[in-house]
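What follows draws every value from the coordinates through simple rules; no lab data is involved. The structure displayed is predicted, hence computed values, not measured ones. Cβ atoms are built from the backbone, for glycine too; each structure is taken alone.
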Structure P
Amino acid sequence: MSLMNVAEVAEFLGVKEVRVERLEREHLLIAAEKNEAGEPLFEKDAVEKYKELAQRLGGL
């Protein structure tokens, strides 16, 4: 399982970090776990699926 932090997800999606945090807060992108600092970590597969779905629906 490959995990991505907020910064990595933001870069992959081409959005700002605050957008990723909002997606997690609104349960549109579910964190697999949290790191030592309590920051969310996301499974790469889930992020890729979210990106594909968002693009189908008209963009991120």
Structure Q
Amino acid sequence: MNRFMRATEKAAKVWGPADRIDADSPVVHRHDASEKASEEQLSQIEVEREAGHSYAYRRPHKD
């Protein structure tokens, strides 16, 4: 246990103390361009589960 505490003490000296925030406050998350592109790609994939297996396929394009 002492070894762990010394390691965390050294880390606090390097990076500073841990942030203390209110656990009930909502987390603000901002989407950047790469996340939006990833979400767009994932929206085109359908996942089905059957007998313990998962299958993914692309949804057909709607023209």
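Numbers at a glance
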read-out: Parent structure of the calculated result -12000, given that helix-only ellipticity at 222 nm (-39500 (n - 2.57) for each DSSP H run of 4 or more, over all residues; to 500) is the read-out and P, Q the choices; value: Q
read-out: Structure responsible for 0.94, with Rg/Rh (Cα atoms, Kirkwood Rh) calculated and labels P, Q on offer; value: P
read-out: Read-out mean count of other Cβ atoms within 10 Å over residues 1-8, computed value 8.0, structure in P, Q; value: Q
